[in-house]
Structure I
Amino acid sequence: MKSYNQFCPIAKAAEIFCERWTALILRDLSGGGARFSDLQRGVPLASPTLLSQRLKALQQEGIVARRRAPGAKVWTYHLTPAGEEFVPLVIGLGVWGQRWSRRELAEHEIDLGLLLWALEKGVRPDAFGERRTVIEIEFTDQPAKKRRWWFLNEKGKCELCLRAPDRESDLYVIATLPDVIRVWRGDVSVAHALSDGHIDLVGPQTLRKAFRHWFGVAALAHVKSVRPGEAPKASARLAAVH
């Protein structure tokens, strides 16, 4: 951890908080991530070795505590009271980002893995009631091996499946990856995306109606952009259609 070589408390806090990946690790811990594998999915560009180093550094600073999961052999990570005090700063960064940094997505920002992880954490499985429901999403702009994904909703939980579950999907969702990201981050509402064709649904009417309640947008999706002249655009596919 690099030092500013200052006794100023702002400098001392910045040495911890502004270290690369730290704000994202704190984001994920505050959002319920606890296992190392959970935290890895939130920072896929950080190697396991680097993530481990960051977590150890945060433990040494009293920001994160490491515990043995009850009844399991794995370790979990949790914010300490000192770490909890960072949470408003993380939320403040997100609010600022929603207001001032939103623009048309650059190619390197269109991250499939991060979206799948965010959806798995944020959807509402109970939107379909008690029934076991399989949602299949097809990203039409992705290569064949990354095009289809399945979300199994059962007993109040949602699980991302890398292969088709042992039954036919109940609802099919068809969209491009950038379009789904725009909906998730609040550029376009779920209702607007459905009515304008950003997202197409194939399945029973009851499930199509429930989809807008199932789809979990970002916690800060309600924060509107105030960046001038940067209204997000529809994808080329939609522009051509509409």
Structure II
Amino acid sequence: MERGEQKILIIEDDEHIAEGLELNLSLKGYRVRIARDGLSGLREWREWRPRLIVLDIMLPGIDGLNVLQHIRLEDEKMPVLIVSAKATVDDRIKGLSHGVDDYLTKPFHLEEFLLRVERLLTRAQWQHQEGAVEETPTALGSVYCFGDNTIDFSSATARCKMGTVKLTEQELKLLKLFIINKGKALSRAKILEIGWGYSAGTASRSLDNFIVRFRKYFEDDPRKPRYFQSRRSVGYIFESDP
């Protein structure tokens, strides 16, 4: 694939860094767009469908790690390179645990950055051509079971006490988020940021409606939930069998 066909999205709020990266990537023949915050970055990702994302962590609106988690709920294969001033081992481990492909700390050498970009794009192209990546919608696998319930991400269905239920795209996305964070209390704000791409402070009752629906599907007694539990003053937690 020619470089002119390879689109790179830079999500970076530092104007000088973003424009410098855009210039040097453009000189190499790539098509480049810049997003200045997490919300616009998610919008550009959905609408423009880049081949690679260069992502800062400290962003206005939605931070980079929440942007990354939101993308990974829908796309496990999109190459993402974090470029951040957060340089501790814990920062890098957190990025890798959320599914980033590579992590480069600021300040960095331009030539190293360009080589990492080229390597990620080349690897993604090889995987596409050779079918090296298993076609599953989530790193958890195609099927997830808990209690007497089974979620099939490939067919977008659930087998539960109601029989076979067809799941919507948003239901699948939220189920992945809860399963990935099994046993961890998630705040309403966190779920809205990752699951919907809403910025911090956005209020929505949609989440509560989804929880009611999940309890109807998967709980023996929706009034006494075992799996999708509320945490007072926090949000929700998904508890599953060991």
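Here Cα extents along the principal axes in Å, for residues 68-211 alone was calculated and came to 48, 45, 29; which of the structures I, II was it taken from? Kindly include the intermediate steps, with their values, before the conclusion.
On the way: I: 48, 45, 29; II: 57, 42, 22.
Computing Cα extents along the principal axes in Å, for residues 68-211 alone on every structure in I, II gives 48, 45, 29 only for I.
State the single structure among I, II that was used to calculate Cα extents along the principal axes in Å, giving 60, 41, 32. Write out the running numbers ahead of the final one.
Numbers: I: 61, 52, 30; II: 60, 41, 32.
It must be structure II, since only it matches.
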Query raised in the report: To which of I, II does the computed value 4.9 (distance in nm of label points 7 Å out along Cα→Cβ at positions 12 and 188) belong?
Result: I
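As an exercise: distance in nm of label points 7 Å out along Cα→Cβ at positions 148 and 172, calculated from one structure in I, II, equals 0.9. Which structure is it?
Values: I: 0.9; II: 2.6.
Going label by label, the one that fits is I.
By the measure mean count of other Cβ atoms within 10 Å over residues 44-51, tell me the structure among I, II with the highest figure.
On the way: I: 12.5; II: 15.2.
Comparing I, II by mean count of other Cβ atoms within 10 Å over residues 44-51, the maximum is at II.
Readers should treat all values here as calculations from the given coordinates under stated rules, not as data from a laboratory. All values reported here derive from a predicted model rather than from experimental measurement. Cβ atoms are built from the backbone, for glycine too; each structure is taken alone.
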